Structure I
Amino acid sequence: MIIRGKSLFLRPLEIQDAEKLSELGDDMTIYKFTHIPLPFTVRKAEEYILRSNQLMRKGRRFRLGIVLQETGELVGTLGLEIEMPGEHKARLFYWMGKPYRGRGYVTEACRMLISYAFSELGLGKIIIRCATDNRASQRVIQKLGGKLEGILRKDSFIAGKWRDALYHGLLKEEWVYADKHMQEKMEVMIQDGR
C-alpha cells in the first residue's frame with residue numbers, strides 16, 4: 001500500500017529503513033511521548049519494523065513510513081491501530097524526526113491516512129491521544145479538527161512516569177479537508193506487493 005499526497009508519500013516500513021529509523025527515533029522528545037525505547041538502536045529499529053509488518057499483515061495495525069516525494073527520504077512514521085477487529089474506529093499515532101519537525105509534514109501525513117481510513121477502510125471514527133504536555137501534537141490535532149472528548153488520567157507509563165493524555169475523536173461525518181489542494185492532489189494507490 002502506498003498513499004501519495006502533495007509533498008509526501010506513505011509506505012510500509014522495510015528492513016532497509018532500520019538505520020535511518022534508528023537515527024530519527026533516537027531522540028529524547030520521541031522517547032518522552034511514545035513507547036520508542038532510548039537508545040533506539042538499529043537492532044531495536046529492525047524489531048520495530050518486523051513487529052509492525054507482522055501486525056499489518058493481520059490487519060490490526062498499519063504503521064507506515066512518512067517519505068518526502070522529492071528526495072525519497074524517510075522522515076518519520078505514523079499509523080492506525082484497530083484495537084477491536086470489527087469496530088468502526090482506530091487510534092492514530094505518529095512521530096517525526098527532529099530535523100523535519102515544524103514543516104507541516106505530520107499534519108499532511110495524518111490527513112492522507114485519515115482520508116484513507118475513512119474512504120478505503122470504512123472506519124467511522126479516528127481516536128488521537130496525546131500527553132497533556134505535548135504541545136506540538138496538540139497543534140496537529142487542532143489542525144486536523146479533532147474534538148477533545150476527555151482526559152485520561154495516568155493513561156500511559158512512558159519514560160519512567162505515568163502520563164495523563166488528552167483523548168480526541170474525529171468522526172467521518174465531521175471530516176473536512178483543511179487544504180482543498182490536498183483533496184485534488186491526493187491519490188491513493190494500493191500496490192499488491194504480497
Structure II
Amino acid sequence: MDIQTNKNNFLDLFNSYEKRSMFGGIGIFYKGTMFAIVMDEQLFLRGGLKLDEAFLNENCERFTHIKKNRTAIINYYNVTSIYNENKEQCYSFIEQSKNEAQNAKERKEHQINRLRDLPNMRLTLERMLKKSGIEDVTTFYELGAVEVFQKVRETHGRNLDIRLLWMFAGAIKGCHWSLLNHQQKEKLQQMVEN
C-alpha cells in the first residue's frame with residue numbers, strides 16, 4: 001500500500017473531525033483541540049504525559065517545523081511506521097492522543113486565573129480592568145465583553161479603540177479577536193452604542 005493511500009485512509013478515518021491547515025499540513029481537531037497532523041506522507045500524533053515515553057519507546061521522532069530561519073520541535077510524534085505495521089496499536093495511540101489533548105486543554109483552562117493569561121490580554125489590559133473594578137477572570141466572564149468595555153470606558157474615557165471591545169469578546173470566546181467575524185463585531189459595537 002503506498003503512502004498516499006495511507007494518508008487518504010487516515011484522513012478518511014477522521015472524516016467527521018474538524019480539519020484545518022496547520023504547519024503546512026492538515027491538523028485534525030477533536031472538540032476544538034488539535035491532536036494529529038498529517039504532513040506530506042507522514043502522520044503525527046500529539047504526545048503528553050505518559051504518551052511521550054510510549055512514543056519514544058517506539059522510536060517515533062518529534063515533529064520539526066521550520067519557518068524562515070527558525071526551527072521549532074513540537075510535541076507531536078511521527079507514528080507513520082506504527083500505522084503501516086500495526087493499525088490496532090496506532091488506533092490505540094490515536095485514542096490516547098485525542099484524550100490527552102482534551103485533558104491538557106481542561107487542565108490549562110483550570111489554570112487560567114489571571115486576566116492577562118486570557119487570549120488577547122496582557123499586563124497593561126489587566127491593570128486597566130482592575131482599575132475599572134474587574135478583579136478576576138470569573139467577574140470578567142460574568143460581565144461579558146460589552147459590560148466590561150463600558151466599565152473600562154467609564155474609568156479610562158470614551159475615546160477607547162473599539163478593537164478593545166473585540167479583544168474582550170475574543171478573550172471570552174477563547175480566540176484571537178481577529179477571528180471574530182464581521183457580524184459579531186458589528187453586533188458588539190451596536191450593543192455598546194445602545
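Some values worked out for this structure:
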| quantity | calculated |
| --- | --- |
| Structures I, II, by FRET efficiency 1/(1 + (r/R0)^6) of positions 21 and 157 (r between Cβ atoms, R0 = 35 Å, to 0.05): label with the highest value | I |
| Relative contact order in percent (Cα under 8 Å, 6 or more apart) from the coordinates reads 13; which among I, II | II |
| Structure (I, II) behind the derived value 13.7 of mean projected area of the Cα convex hull in nm² | II |
| Answer label among I, II for the case where helix-only ellipticity at 222 nm (-39500 (n - 2.57) for each DSSP H run of 4 or more, over all residues; to 500), calculated from the coordinates, equals -9500 | I |
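Bear in mind these aren't lab numbers, they're just calculated from the coordinates by the rules spelled out. These figures come from a predicted structure and were not determined experimentally. Cβ atoms are built from the backbone, for glycine too; each structure is taken alone.
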